[in-house]
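Before anything else, here is the set of structures, which you'll find just below.
What follows is calculated from the coordinates using simple rules that are stated; it is not laboratory data. All of these numbers come straight from a predicted model, not from anything done at the bench. Cβ atoms are built from the backbone, for glycine too; each structure is taken alone.
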Structure P
Amino acid sequence: MTGTTRPSGKAGSDPVKRLEPAIPAHLRVPRTQPLHAPPGFTPVHASYSARFLQEMERVVIGYYGVQSPADDAGAEAAFERVKVALGAADGPTFWDVAFQMDVHGYANRLVAAYWTDGEAYRRWDERLGDDWWYRSLDAEGKIGAYREILQPSVWDAETTFSHPHADGLAKVADAMSGETDTHEYWGSARDRIARAQTDALEPRGWPSVHGLSTGQATMGRLITVTPHDNLCLLRSGQDWSDTEGPERAFYLTHVKPLLDAGMDELVKEGRTFGCYFNRYLTIEDGSRNERSYSMSAWHSLAALEAWVKADTHLKIWGAGIKHYKRAGNASRLRLYHELAVLKAEDQSFSYFNCHEHTGMLAASNSDVSPSQGSVAEA
């Protein structure tokens with residue numbers, strides 16, 4: 001797909017728009033894996049992808065969290081130390097702050113930090129010391145912390161936006177693409193990943209937990225989780241802060257409740273679908289806090305692809321389509337996601353004094369099994 005065109009809006013009413021593939025030209029290679037778009041397919045709605053400079057090889061994404069019982073007064077001070085560290089020399093190019101009250105009654109304050117310079121990240125991290133993110137915490141106390149580092153190659157990640165407004169990973173990109181042709185069909189996320197042109201992205205192995213013996217509690221310990229090849233990480237975001245009137249009412253009444261239900265399903269039952277964990281967070285921006293995102297980890301991209309075709313997600317998807325049909329080109333709802341299928345060496349998960357359902361700690365008591373994984377990937 002090297003330059004599809006389609007009419008924009010009603011037939012004959014607008015000039016023909018030229019669409020571009022989501023994969024930039026310098027990352028396109030002869031395919032050995034098939035595209036999933038139906039023959040002759042052209043999308044109805046606009047979509048955009050982040051564009052990085054050609055010399056860019058990978059990014060660093062750091063999730064730094066502080067966890068505590070909801071009423072613990074010391075958690076804010078612990079989180080402030082994280083934010084101060086991010087502001088030090090060689091710190092991230094962009095970071096945002098989010099909050100989640102998890103279903104186990106713990107408050108989670110989380111920073112998502114993005115570096116485009118891996119050497120700057122390494123200098124920053126080494127200067128602080130490997131234990132900086134939990135050093136001030138007491139293993140016998142109530143406050144926990146976690147550090148999850150993702151270093152996807154540009155070949156391993158993709159983004160898609162309903163709008164040309166950058167968020168998350170796109171905040172550190174060089175630009176946004178024009179309208180792309182690689183969306184609105186099953187399998188389009190896979191088609192947007194450069195490595196998937198020649199690689200089936202099948203998972204190899206299972207996570208292993210270190211620092212935890214059978215039957216031991218996760219609290220009071222530093223635990224690391226060694227991931228497997230081709231773990232799938234997804235950040236999926238929503239921004240309704242600019243919506244007004246009927247569009248705002250429709251989103252809050254008909255779309256968001258279905259999204260909330262889907263996120264709840266992944267939190268409580270996700271491991272039966274091949275999802276290790278899901279966080280559903282509110283971005284704290286000092287105003288109305290009307291931006292959210294989920295961050296989920298999957299045994300494979302295939303497991304995620306299976307879930308998006310299940311009833312819960314189909315309801316979310318259908319409501320979103322209705323939203324954009326009703327609002328038309330004037331829609332102010334902004335949706336996006338950033339997805340990466342990561343090699344094992346490009347991931348790191350560490351947890352200090354956290355409960356057993358925190359992030360990849362869930363892999364230590366996961367209901368996901370090789371047989372279930374195979375079914376999800378069928």
Structure Q
Amino acid sequence: MILPQQTKTRILIVDDSSFMRMAIRSVLSKDPSFDIVGTAADGMEGVEKAIALKPDLITMDVEMPRMDGIAALKQIMAKAPTKVIMVSTLTNEGARSTFEALDAGALDYIPKNVTDSSDAQNIFRQELMRKIKEAVASRIRRPSGIVPGVVRPTTPVAAATQRPTASKFAGKKIQYVGIGASTGGPVALQEVLSRIPVNFPYGVMVGIHMPKAFTGPYADRLNAKCSMSIREAVDGDVLKPGVALIAPGGVHTTLVRQGSNLVVRIKPTSDFPQYVYIPSVDLLISSMAEATNGAMLGVILTGMGSDGFKGMQLLKQKGGVTIAQNEATSTIYGMPKACVDGGVADEVLPLEQIGFEISKFM
């Protein structure tokens with residue numbers, strides 16, 4: 001009996017650094033399910049090879065001569081749509097470029113660590129392999145988070161001021177909103193928060209898997225694109241109505257009750273070694289569920305794995321309200337699926353409806 005051959009994932013590496021091309025090839029070549037079909041030294045060559053070789057996935061450097069990674073990405077998405085993972089520097093400028101690339105259709109990103117530290121290099125290798133495997137399991141993204149068949153308002157403010165219809169949760173009392181996301185989350189979260197009006201009467205806390213250098217610029221970007229006030233959280237922040245706080249990368253975030261307020265407490269990862277993902281959505285939502293005694297709405301968006309399920313489970317036990325993103329609009333249906341399969345999602349909604357549903361609690 002002849003067994004069918006396993007189809008390999010064909011990968012194109014685009015980077016102006018010969019060292020990085022060799023390093024990425026070296027890491028990926030260790031997995032027999034990957035086939036490195038080519039490399040390119042700049043964006044222009046990357047576009048040509050993407051069209052000619054038709055890879056399943058591309059790793060794309062951001063800063064390159066002749067044509068940078070974002071310009072190349074836009075051409076590839078127009079001419080030969082392909083799953084693309086951006087390789088970005090761990091800087092504020094690298095973060096801003098990464099979010100522009102995600103808007104243009106990149107699936108995900110991996111921070112490039114160029115130090116000589118063996119620990120840093122090991123982390124890069126592990127993250128690269130994990131991101132590639134996640135990308136293989138994901139669906140290709142359309143630029144700007146566009147969902148087929150959905151007519152989007154012309155501006156975030158226009159979206160946020162549309163009058164919502166009655167909610168199925170009418171009569172449910174909430175005081176806060178907690179949101180968790182991972183792969184595909186930066187674009188998904190922008191879609192959700194852009195639908196929430198400036199006068200939203202509850203505070204919103206967000207946990208998204210991002211490195212330390214990225215969460216601040218990401219919060220700034222959201223603040224510029226959405227009508228409500230959005231910023232990166234700091235220790236001691238009070239979660240206030242009409243404000244969304246983004247949990248900082250590289251550490252864990254919890255919330256505690258102090259009098260009538262919910263207060264942010266930033267914790268080192270060493271305090272919670274049981275949590276693999278940083279910042280942990282499980283820890284964030286669980287702490288909010290405890291601090292509010294269940295008087296909150298929990299939302300889980302696209303992402304690999306099951307981070308957030310245990311937090312949503314506790315929230316349900318305390319009588320809270322829960323929403324999960326549906327499979328059709330998730331880049332990776334992992335985190336929401338865990339909530340759906342585990343029976344802790346009150347409502348399963350397409351991405352473009354979630355922000356409106358949150359707004360119905362006004």
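Kindly point out which one of P, Q the value -11000 was derived from, the read-out being helix-only ellipticity at 222 nm (-39500 (n - 2.57) for each DSSP H run of 4 or more, over all residues; to 500). Mind showing how you got there, number by number?
Working: P: -6000; Q: -11000.
It was calculated from structure Q.
When FRET efficiency 1/(1 + (r/R0)^6) of positions 26 and 298 (r between Cβ atoms, R0 = 41 Å, to 0.05) is calculated, the result is 0.50; to which of the structures P, Q does this value belong?
Checking each candidate, the match is Q.
Output the label of whichever structure in P, Q has the greatest value of mean count of other Cβ atoms within 10 Å over residues 34-41.
Max of mean count of other Cβ atoms within 10 Å over residues 34-41: Q.
Once mean count of other Cβ atoms within 10 Å over residues 98-105 is calculated for all of P, Q, which comes out largest?
Largest value of mean count of other Cβ atoms within 10 Å over residues 98-105: Q.
Can you say which of P, Q returns 22 when relative contact order in percent (Cα under 8 Å, 6 or more apart) is computed? Let's see the in-between values first.
Working: P: 22; Q: 13.
Derived from P, not from the others.
Can you say which of P, Q returns 2.2 when distance in nm of label points 7 Å out along Cα→Cβ at positions 18 and 194 is computed? Could the numbers behind the result be given before it?
Details: P: 2.2; Q: 4.3.
Attributed to the structure labelled P.
Suppose you compute mean count of other Cβ atoms within 10 Å over residues 282-289 for every structure in P, Q: which one lands on 26.8?
Q
Between P, Q, which one scores greatest on distance in nm of label points 7 Å out along Cα→Cβ at positions 58 and 346?
Answer by largest value of distance in nm of label points 7 Å out along Cα→Cβ at positions 58 and 346: Q.
Given structures P, Q, which gives the highest value for mean count of other Cβ atoms within 10 Å over residues 82-89?
Largest one: structure Q.
Could you figure out which one of P, Q the value 20.9 for Kirkwood radius over Cα pairs in Å was computed from? Walk me through the numbers before you get to the answer.
On the way: P: 21.6; Q: 20.9.
Working through the options, I get structure Q.
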